[in-house]
Structure 1
Amino acid sequence: MDFTELKDIEQKVEEREDFSGEKVRPLAVFFPKDEDEVVRIVRFAKKNRLPIIPWGQGTSLTGAVSCDKNCILVDLSKMNKILEINDIDWYVRVQPGIKLIDLFEELEKKGFMLPPDPASFFLCSVGGAVAESSGGMKGVRHGSFREWVLSLRVVLPNGEVIKVGEPLRKNRAGYDLVHLFVGSEGTLGIVTEIWLRIIPIPKRKMVMIAAMLKDFESAGEVIVGLRKNKILPELSEYVDADVVKALNKHLSANLKETEGGMLLISIEEDSVDDVLKVLEGKAVDIKIAEGEEAEKLYSLRSQAAIAVKAESNKVFYAEDIVVPVSKLPEAIRRLREIGEKYNTKFYVISHIGDGNLHPNIIIEDKVARENAFEEIARMAIELGGSVSGEHGIGVQKAKLMAEQIVKHNGVSVLDLMYQIKKLIDPDDIMNPDKYVELAYKFLTSRG
């Protein structure tokens, strides 16, 4: 492919790998420094019918940035500026390439916070978090990125630039196109500016409760107990016994090892006694931390996936199911049964407070690994849940997404989604053969 007309835009030829270990082999990687260069790249791709893949920091776990030879990668890392922090209207305007941790730090200096905090916050970009509608450890109280995006500038597949939404808390002018693009996994356009809602850092004192549980089943029972007692933590996270061992082994965490793993609950100081009552009989050791000690526990939880990945140098599958909180005890019981069936352990990491479970599947045999992966996802569908809460669909979960939508919503809903993709991207150049498009193909090929 002749890229002469784009020669003034920084570019290179290189092979990459996403966080799950999938290889990405584009014809070229482009590094636009502004929106105008993104437009030129997209128009070139349209003219040449060349697939184009947006790239943030490559933390995808579902093949959402996969590409083999016949595509170009648009690396947005050079577009990494904070353009505005508005301390009256309470929003921040950024370019997509800024790392989430850098944005967090700058907001903190101004006394503000952006609550959604995916565990990869120290690695991922804001644009990637928006494209995946990432959740995070504080999602139990504050929700995912979907709840915090106010407005976007987007380069459409035809090279046209549009702005959707307004930096307002209330706006009823037209269809909600903002949330069409949030979570669209780069299949509808390339986001070049983002307006995000921010809030002042709370002044009430928070503490972290680290409960080492007596058994795996207790994790779900505690969360159900918190809900029954109308306790809403800021953070409610779980890592199973094998993840605790991996953290100790690879990150020198020095955590107490118990059969039930560790449950972390961040709560206002005046609610600690209420949480401790729910934990009675479920934990063999409880620590109440604050300050640096609480920050260390938070950091260890955010690095849990790195510790798990270090347990295997092979490709691993990171599940991302969601079940109704009322179904957590049953989901945990069935996870144990599936693990026994495949004679494996799942290294469960979880935003357990909102029913979002991440069993990490490390099985050497690919067929067995894929079978276990699909069985877990179908269990979530059966329980009235979802095959993905925050990691997205990409290639890996397209078939399962089709199954979920057909079962819970009906064929016409998936058909409507596909028609939206065709309307916005008729030439099928924007991150093709993934997500909705691939789910629709699985459905139609099945007849």
Structure 2
Amino acid sequence: MLKYYIEKLGCAKNSNDAELMGSVLESKGFKYTDDYKKANFIIVNTCGFIESAKKEAIDTILFYAELKKEKKDIFLIVTGCLSQRYPEDIFNDIPEVDAVLGVYAFKELYETMEKLFKEKKRILKVNKDQPVIFDSTISRSSRQQHVSEIKIADGCNNYCSYCVIPIIRGDYRSKRFESIISEAETLAERGVKELIVIAQETTKYGVDLYSQYRLSELLERLSEIVGIEWIRIMYLNIWDINEELIKVINENEKICKYFDIPIQNISSDIIKAMNRRGNKEEIIEKIRWLRENIPGLIIRSTLITGFPGETQKQFEENLEFIKEARLERLGVFMYSDEEGTRAYEMEPKVDKDTMQKRQNELMLAQSDVSLEFNQSLVGKRFKVLIDGNDDGVYVGRTYMSAPEIDGFVFVESKKELKPGDFVEVMIKEASEYDLFGVII
């Protein structure tokens, strides 16, 4: 039996794509191995969103290309955003790569691997068109059984001036309502307890396919599935969060009161240059409105520092925003100059040393906010989902933390626990990003 290994790089949406690839391969008789040295096929599912992601992807491809010099009987396949964006460059510059496919490699992957195995000829096949979103109800291949992403749409129509997502993934396209429900039911049957709803923009779900917003309806239907205990929504557009969505969240205990809302910058002039909606005052008011209408709401966001033309004063606006808005979760990224975007042509550029300094200052301010918030949780009880064990201490999360990007709860327990268990925990200590507690 032929074995495959997938190296997943980038965001949760990429991980979802990799799982779909795995499902297709396993339905065709391939077997997954978590040891790349034992694989017949190594698939690198790349990210190509920003400079650091591109570098990581290239370094990873080169690592496996070097392995091929020792193990000549393996096939190296590159898929994902980087290969969609630079297919010819990868194919021509890295001869060890046997096949280059794009972001929509789900159905082509098996045929490509079969052809490679039989003919031993390199393949370059990247579809530049915008296919209908992969809408199969096939059971996805997920290694972590108790938590899983579910992609409800792909692509984006916003065309922010710095972003390559529309270039790579095309226009916004929703997945069929019934297909999402079927996939979620299958995941629940396999033991998934936390369902993470993802898209480039989840709040827009259904507009293209049904001419109406259907995220609220979708969440209600997902919450009816037996076995799913938490539903977490990622990548919301702050301007499309309406009263109907708030009502559904407030009335449904399964839906985590956790919003991931990319703000990107608080300076009104930078927001305009980014081609994003709203301004500083409107964003601050919207955050106030959300907190007022959703008790216990946790807000995660991201900021970009060093956008072309960003002044010291505009940087300080973001610094002040962090201190005043006191968002519970926040990541800060340095601007990445991406060819093909409008921002790529904008001047003046902010030098990397200045960007790095600003990023450090912003994250230092956020660490103070995070510590204060976490300390306010000491002495309180929370439902915690166990993710695993770290040197004898159980690691889990409350509804306030998404996997991989937020902090953990380290849990002391005399009782043996397993991933997917929910336990009641009293918080005893807190650090900037993690909590420490005991089962009660």
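Laboratory data are not the source of any read-out in this text; all were calculated from the coordinates shown. For clarity, every value in this text was computed on a predicted model and none was experimentally measured. Cβ atoms are built from the backbone, for glycine too; each structure is taken alone.
Brief remarks on what is shown
- With mean count of other Cβ atoms within 10 Å over residues 184-191 derived as 17.2, matching label from 1, 2: 2
- Origin of the value 50, 36, 23, where Cα extents along the principal axes in Å, for residues 208-383 alone was derived from one of 1, 2: 1
- Parent structure of the calculated result 10, given that relative contact order in percent (Cα under 8 Å, 6 or more apart) is the read-out and 1, 2 the choices: 2
- Value 1.7, calculated as distance in nm of label points 7 Å out along Cα→Cβ at positions 16 and 320, assigned to which of 1, 2: 1
- Structures 1, 2, by distance in nm of label points 7 Å out along Cα→Cβ at positions 200 and 304: label with the highest value: 1
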